[in-house]
Structure P
Amino acid sequence: MTVSTSDLCDRHADEIQVLDGILRHYGGRTSFYGALTTVRCFEDNSVVKRLSQQPGEGRLIVVDGGGSLRRALLGDLIAADLQHHGWAGIVINGCVRDVDALRSLDLGILAISSVPLKTERRGLGDQDVPLRFAGATFEPGNWLYADTTGVIVSRQALPLSS
């Protein structure tokens, strides 16, 4: 089902947070939604790599990479694993790489920018912790909805039709 963040805002303005417009679409899927798993890491995508090997069941990963523009927290191999394991998408307060390959995947991918340098995996990062970036708070189990107009977060699932 297609998401319209504008319609969701019209119907649920008091129940949602709207993210600041700092994220760009990099994946082949530009309309996506799902329940959240959160990751806090800085220039180390070890936790994201581990999650990419687990069943996604239509969920989304929200990654707070501290807004770093120096190292990519997602590349084509991990993104392909996310798609293969049934994740709906990933939202990154940081960078991606392998941009052309990411566009070919049926996966929602939002990030601040791209950079070709990968991370050094040191096993660092926290999963299922509250995050705050782009003017919004993300908690494990919240729901995120994204389309080409914007991105919103709610505490619970919202009906997509009126």
Structure Q
Amino acid sequence: MSEVKPVILVEYNDEWPKLFDDEKARLRNRGGELVVEIEHIGSTSVPGLSAKPIIDILLGVKKLEDADTLVDVFSREGYKYAPQHEDLLPERRFMSKPGFHLHMTEYGNLFWRKHIFFRNYLRSHAEVRAEYAQLKTMLAGKYRNDRSAYTDSKSDFINSILMKMP
């Protein structure tokens, strides 16, 4: 049985963009021409927003088969591949290593656009960012030992923002 990792939020850390930039350079260097674009997503990408201290990285490729190729490349860089997540999100390849979550998908697809839109919306709407921070804090307390419930319970809020996508 795997160890339960509690949901612990920390205040925004000004170092998160640098950690992202450093990892982005490593990924771009290793991934070469298969990498179309790399973006910082998730709560650590929104200045002022509390977050679990994990840098979420969105890596765009031309076609999903390129992401499959990159799984082997990034495994050699310490990332662990989690194919079980493809049951729910077949358009994404998910990998992680301590402090980082890597989401690989086709550049510009709906998965890509939703993550970029949500990040940008939070960055540009302080009142919505504050509401999201309050929700996250409440849910982290309620679901401290249930990461899935914590994540699932944010869905209605996230979907209400995504409804504004053009």
| note | From the coordinates of one of P, Q, helix-only ellipticity at 222 nm (-39500 (n - 2.57) for each DSSP H run of 4 or more, over all residues; to 500) came out at -4500; that one is structure P
| Taking volume of the Cα convex hull per residue in Å³, for residues 101-148 alone from the coordinates of each of P, Q, which one would give 95? | Q
| query | Looking at structures P, Q, which one was FRET efficiency 1/(1 + (r/R0)^6) of positions 5 and 37 (r between Cβ atoms, R0 = 25 Å, to 0.05) calculated from, given that it came out as 0.30? | reply | Q
| request: Name the one structure among P, Q that Rg and Dmax of the Cα atoms in Å of 14.3, 46 was derived from. | output: P
| note | Matching -0.24, -0.40, -0.46 (log10 I(q)/I(0) by the Debye sum over Cα atoms at q = 0.11, 0.14, 0.15 Å⁻¹, for residues 61-132 alone, computed) against labels P, Q points to structure P
| message | As an exercise: mean count of other Cβ atoms within 10 Å over residues 53-60, calculated from one structure in P, Q, equals 15.8. Which structure is it? | response | P
| Per relative contact order in percent (Cα under 8 Å, 6 or more apart), the highest-valued of structures P, Q | P
| With mean count of other Cβ atoms within 10 Å over residues 21-28 computed per structure, which member of P, Q shows the largest figure? | P
| query | So distance in nm of label points 7 Å out along Cα→Cβ at positions 13 and 77, computed for just one structure, reads 4.8; which one of P, Q is that? | reply | P
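Since every read-out is calculated from the coordinates, none of them should be taken as a lab result. These numbers were taken from a predicted model, which means no experiment stands behind them. Cβ atoms are built from the backbone, for glycine too; each structure is taken alone.
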